[in-house]
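The following blocks contain the structures, represented as structure tokens.
Quick note: the coordinates plus some simple rules give every number you see, no bench work behind them. This is a predicted model, so every value here is computed, not measured. Cβ atoms are built from the backbone, for glycine too; each structure is taken alone.
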Structure I
Amino acid sequence: MKQTALADLSLLVVALIWGATFVVVQNAISFLEPLTFNGVRFGIATIILCFWLALFKRQQLNALSKGLIISGIILGFWLFIGYAFQTIGLLYTSSSKAAFITGLSVVMVPTFTILFLKKRLNSNVYIGVATATIGLYLLTMTDIAGLNIGDTLVFICAIGFAVQILLTGKYTTKYPTLLLTIIQIATVSILSGFAAFMFEDWQRVKDTSILLSSEVVSALLITAVFATAAAYLIQTKFQKYTTATRVALIFAMEPVFAAITGYLWAGDRLSNSAMLGCILIFVGMVLSELPFNIIKMFKRKFIVSSKKRADTKG
């Protein structure tokens, strides 16, 4: 299997993990406040990966440098911005609007790639991004309410996730995967803990009846091991073999997987427009992966058919 195909498949698994754990996290933060939960979640993931480093990848410590540490902190900062502003924004806006606005990182990544990295993109990517964006709208927007402060905060969250995806592609070619991942998620844990101390009732984490409840323990273990340690290790390892825009499109499948798991586990029902949205997101991802140029193909077909009509008339 080609490295690009393996990378895309691995990142699709990450989107599946995030989508599948959405219900678990949503249940857990009803017991433990969101920033506090993220601080603990990312902290546990950091400890797990540090043990893995000590046991199996100790040689990577030789590559520890100022540049690696700064790069990991920058990635962690933007990832924290994504999680923190999404959490705060949800206090003021609906989850459906937040999901759509967060998904706009699919549009932001190719835009930032063009503006800041000065890279030209295949026309298939533009078609795929537009299709996936329409799909996100149909899947998540159940109402057309006016914009509010929460929407603005979630928009900042989308910028955070988009920049994190873009910079991951830049830094992963320079530094060892495991070390970079550890520094990134440790940064998220520290910043989340500080934000929880400032804005939340963080002392609830000391309440063993809450922290050791089955809902919180299971959510922390599942998200720390799979949705954080494994997921960001996979992203950091494989994104170097694909493009940031394709990663954003693949991650747009997260709400699709969340909708499917919500249907299977929680008995949620999808409307016809939501199902169409899921299909369009998937189609958008596939379109961006096509090996041939869609626009050029249709142009050739149009020219050939025009010539045939002209010859028939002649």
Structure II
Amino acid sequence: MTVETEDFAGLGLIGNSPPFLEALRKVACVADLDVTVTIYGETGTGKELIARAIHYSGNRSAAPFVPVNCGALPDTLFENEMFGHERGSFTDARSKQAGLVELADSGTLFLDEVEALTPKAQAGLLRFLQEKSYRPLGAKADRVADVRIIAATNETLSILAQRRQFRRDLYYRLSLIPINLPALRERGADIHLLTDYFVTKYQHQYDMPGRILSAAAQNSLLSHDWPGNIRELENALHRAFVLAEDDTITASDLFSGSDAAFGISESGPSVSVELPFQTAKSMAIEQFEKQYLSLLMEKFAHNISAAVRHARKDRAALSRMVKKHGM
């Protein structure tokens, strides 16, 4: 199946790299099919966006999409949260309460961090998947629910099942269709497409002039490892867009949120092994340029001709640097 990336851009799914396009191809294949899907990917890769794309591009789009963080479901409350309860079913049950399954009827129930379910919760979920029915606490009969299940995890469920940390039978139920989301560092030039998307988004959000990224900033995007993936990139660009001193976003703007961790110093370039070599190098060069030019302009009272002669730098090149750093 051929995938048109424009079909998913409105859902925030941006990219043209082969591994990402393969994930989108599977989304298109399963959108209209009532099959259980498990989305695999590191934290911040956009697993919920993929789940929403499956839901909203399929034949259940008019029905609810109900996300639930399985890691936030205490074992003692799993049955109540998932399946609800009748009035009087326990001491504080003063009224009937619908569970997540009922809320998602005819739609999609998205189970994020599914690996965090306790053994008891896994057993309850497996029973629902097998029988397509459930019984609220205090109810006298089972109820049927037409719910599609999409799960997501940043773990490898097959390994957890081998270690008996996850029910093998539940693993097979959930993993009929696996979708693997690549890490941002594996997506190549997609990072520039995402950058343009987020910068444009913030331009409209804040009704501010657009921003461009310096060459060093663009290089740092590709060399940084992005352990937080798209979420980390989005946060870095959001911060840089708001705090940039002019219309150019520099490498130091991108990574200024954790000065101590990244080795950024107001007094000048510093060295840190917390960043990849090329990222650290680009940031150090950019900080050096900015500090050198600041001192140079101050020394010669912003007289470009005098500064050029002193720095022994081509006038056009020095002028570009001055403009780039907003001086």
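When distance in nm of label points 7 Å out along Cα→Cβ at positions 48 and 216 is worked out for each of I, II, structure II gives the greatest result. Can you say which of I, II returns 0.30 when FRET efficiency 1/(1 + (r/R0)^6) of positions 152 and 296 (r between Cβ atoms, R0 = 35 Å, to 0.05) is computed? Going label by label, the one that fits is I.
Among candidates I, II, the computation of volume of the Cα convex hull per residue in Å³ that gave 169 used structure I. With mean count of other Cβ atoms within 10 Å over residues 32-39 computed over the structures I, II, the top value is the one for I, the highest of the group. In this comparison of I, II, the computed figure -13500 for helix-only ellipticity at 222 nm (-39500 (n - 2.57) for each DSSP H run of 4 or more, over all residues; to 500) is attributed to II.
With respect to FRET efficiency 1/(1 + (r/R0)^6) of positions 40 and 224 (r between Cβ atoms, R0 = 25 Å, to 0.05), the largest value across structures I, II is given by I. Here Cα extents along the principal axes in Å, for residues 16-159 alone was calculated and came to 55, 32, 23; which of the structures I, II was it taken from? Matching structure: II.
Comparing relative contact order in percent (Cα under 8 Å, 6 or more apart) across structures I, II, the highest figure comes from I.
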